[in-house]
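Just so it is clear, none of the values below were taken in a lab; they were calculated from the coordinates. What you see is a predicted model; the values in this text were computed from it and never measured. Cβ atoms are built from the backbone, for glycine too; each structure is taken alone.
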Structure I
């Protein structure tokens, strides 16, 4: 099994009672923001939807914009500094909000299309 490297942090994205997905934070995308998030793990929050392509949950993490982007691909993970949210993209998206790219879902992300507002999202280190 591949170990965590300095550049990638393997995580589990869990939709409580529904599914567990593998994902990873990638330091090279946004070193400062990924560092802050990794020190705050585990994280938990209620799901919200932004349009038909983004699920997110709010955190108390404060980090400015780091390597800003508005265009994301299916499976991308980003940080929205305006409200400290971690966002998961289940469709290719051009966002009206500028976000910091932080990682990628490495397993099949189509299950994200079944997220309902209020579902509990957990993000924690993969110790498997």
Structure II
């Protein structure tokens, strides 16, 4: 089991209880520096900054995950059929992936900022 003692109550609510942060509130929504987005729980690298784009949805969006970094789970909650994205290492809920992305991959990984930490290429960090 992952040690989540460093996580905030909001991170626990979203990552472990499969909640969702309010749109347009995440601190990493407009993060546009070069670097790596990591799981806020276990620090696994998940998404490179060069896959991030502005989807206009209010959550950070990416068109590709790092190979093997995430897993996909069918999600039939809230009367919808979606695909949940979880960290492959610690199984934390990150968000959902949709097949309506504007890039060549056709994917839109719509993630909660609170689930991510950001590390610049120079080694600086930004988290929620």
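Please compute mean count of other Cβ atoms within 10 Å over residues 62-69 for structures I, II and give me the label with the greatest value.
II
Of the structures I, II, report the one carrying the highest value of distance in nm of label points 7 Å out along Cα→Cβ at positions 46 and 78.
I
Computing relative contact order in percent (Cα under 8 Å, 6 or more apart) gives 34 for which of I, II?
I
If Cα extents along the principal axes in Å computes to 38, 33, 28, which of I, II did it come from?
II
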